[in-house]
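Derivation of every value follows stated rules applied to the coordinates shown; laboratory data play no part. Computed from a prediction, not measured in an experiment: that's the story for all the values here. Cβ atoms are built from the backbone, for glycine too; each structure is taken alone.
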Structure I
């Protein structure tokens, strides 16, 4: 995203957290990746923040909670991040 966005561009992300109740459920396919009826990659919030900051982003908002992505009986813990590319990044 760092190469795609212009300086000061905004990046939005929503992903399942390793704190989700489904973490570890199903067949392990790799680090933090599991398959049940489909594949899910679970994210560590601090790792994602570090990756974004290391690639020229400023974190404007980071939330890790349930109640954000409710679907039927599923209320997973998700991570929502809003990050802005530094104005002097290209």
Structure II
């Protein structure tokens, strides 16, 4: 994603989050990640404080994991920060 496209995407996401959510609020993060220890650890490190609330569910063939987490977020910017950090991990899909 080019920097301007990324800015547009996150700007739109921020607007939608602020329109649909009263902050602070519990937010559901969902990702798909390859079932590789390194990638799982990188994703879990982003949510270090919430580690106990993370749900991992393997795909049918065990090649991927569904990563879900409900956690209290203070505002749209804090949600976007988490998505940007996760976006730096190659192969992670944000849902």
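Quick rundown of the values:
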item	result
Test item: helix-only ellipticity at 222 nm (-39500 (n - 2.57) for each DSSP H run of 4 or more, over all residues; to 500) calculated as -13500, pick one of I, II	II
Entry that produces 1.21 once Cα Rg over 2.2 N^0.38 Å is calculated, selected from I, II	I
Given 91 for volume of the Cα convex hull per residue in Å³, for residues 26-65 alone, calculated: source structure among I, II	I
Winner on distance in nm of label points 7 Å out along Cα→Cβ at positions 10 and 50 once structures I, II are ranked, highest first	I
